[in-house]
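Structures are listed in the sections that come next.
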Structure 1
């Protein structure tokens, strides 16, 4: 196995886990975790968490955009970052997106570009407005649609409807995490979009954040983060991070302290 791991590490500047190394990671090999620190650190942190473990994820241009002003986002980051997205889906129990991401991208949210199971798909639709024609509601892995307790409407397609209390903006995120954890979904991956990830971040409901920056300038467009402003730089949230190369892109792996 160690010979395979050494061979798999060749070219890790563009791929933090080659195919053989990825298979070893899925099998739980401790040596694979050490050989692929991006995923090893993530798995170690998830196992050490006393309850749910929540990861946020953003892929953005160099000037901080996740899509053009018209909403086009395919593809800002490169193939290695897309592969990373699918690997995160394989490692987590649930993948969470907001209604805006469903409308803009109509994603499947399944694991297709690598080995591993697909997670439970969780869609936040606070006012219960999404139609049933989106692909995430048409079959495949289980889908949960989360809406406010006072929202009207039934579950779309084959999704299961889960009603939750409201928070200051949208759903109560702490209640959301507790509800998912109560269903056995311990590893929770918030894939997008920017508003959804920002709400988790602003509410201090992330244990870790992955931010990929592509060598691309868009000039204008949809911002990656929408957070409350501060009066002075020293009032902002200064972060620690580890940097990983994903092909032409750079990924920042950022540990956070989640509000319990």
Structure 2
């Protein structure tokens, strides 16, 4: 299962056609398109809209019979001072221009395209930086999607729509639609690889024995139970070691300390990877 978040209808149209998505009549706030294994929501421009649409989509997906982890992908256009219009990339570093919060998506498969840094701004800017592409949605999308999945399954794919020679004022709905259309082959590779990783992680998604053991030792709230299951699924996907052994003899007083310790172990795994 994969959830797609796009800002504009013109970005969505090629994807709707390519994946034979049907418009859902159950969503009033944001346009929603569905198939058996894909959801696509159109957020509108800006990181606030992107964050809201992502949260709405997560709630919608949670009510579906699909179980396990879900992959997330933000698809759209971005500006860059030097890159050519039509260039494509996956963002492996994301920075919010206002809060300066930074995020580092982790791609596990062979990269299907180039990568770049991405800066999310609140309004279009004339002076594009040298070392970042620029968009207006990704830092709204990413931290919300991450709450419902994991760093290996939440990603951002962008196509360059404007640069220093041809600025954002020349962008049209038709040109954006064409840019996405021209990159459908790569988009399909990105989606396929994400789904592959997601399915691989979900194949190990039966509640592991370690969960039962830890749940008996620590009093867990419903939220902490979900967090522990998600963290253990990540651990099983990334490591062959037993999480109980990895925790060692650390004296953890409560469920909060347990989750913190597991997250530190996961962070170390991701850095090594």
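Values quoted throughout were computed directly from the atomic coordinates according to the rules given, and no laboratory measurement underlies them. Please read all numbers here as calculations on a predicted model, not as lab measurements. Cβ atoms are built from the backbone, for glycine too; each structure is taken alone.
Here relative contact order in percent (Cα under 8 Å, 6 or more apart) is compared for structures 1, 2. The highest value is that of 1.
Have a look at 1, 2 and say which one yields -8000 for helix-only ellipticity at 222 nm (-39500 (n - 2.57) for each DSSP H run of 4 or more, over all residues; to 500), as calculated. For helix-only ellipticity at 222 nm (-39500 (n - 2.57) for each DSSP H run of 4 or more, over all residues; to 500), the value -8000 is produced by structure 1.
Computing distance in nm of label points 7 Å out along Cα→Cβ at positions 63 and 183 gives 4.0 for which of 1, 2?
1
Could you tell me which structure in 1, 2 was used to calculate Rg and Dmax of the Cα atoms in Å as 19.5, 62? Computing Rg and Dmax of the Cα atoms in Å on every structure in 1, 2 gives 19.5, 62 only for 2. Among candidates 1, 2, the computation of distance in nm of label points 7 Å out along Cα→Cβ at positions 31 and 215 that gave 3.5 used structure 1.
Highest-scoring entry among 1, 2, by mean count of other Cβ atoms within 10 Å over residues 95-102, is 1. Looking at FRET efficiency 1/(1 + (r/R0)^6) of positions 111 and 247 (r between Cβ atoms, R0 = 25 Å, to 0.05) for structures 1, 2, the greatest value goes to 1.
Source structure of the calculated read-out (mean count of other Cβ atoms within 10 Å over residues 39-46, 18.2) within 1, 2: 1. Source structure of the calculated read-out (FRET efficiency 1/(1 + (r/R0)^6) of positions 55 and 71 (r between Cβ atoms, R0 = 30 Å, to 0.05), 0.75) within 1, 2: 1.
When mean count of other Cβ atoms within 10 Å over residues 119-126 is computed for each of 1, 2, the one that comes out at 23.2 is 1.
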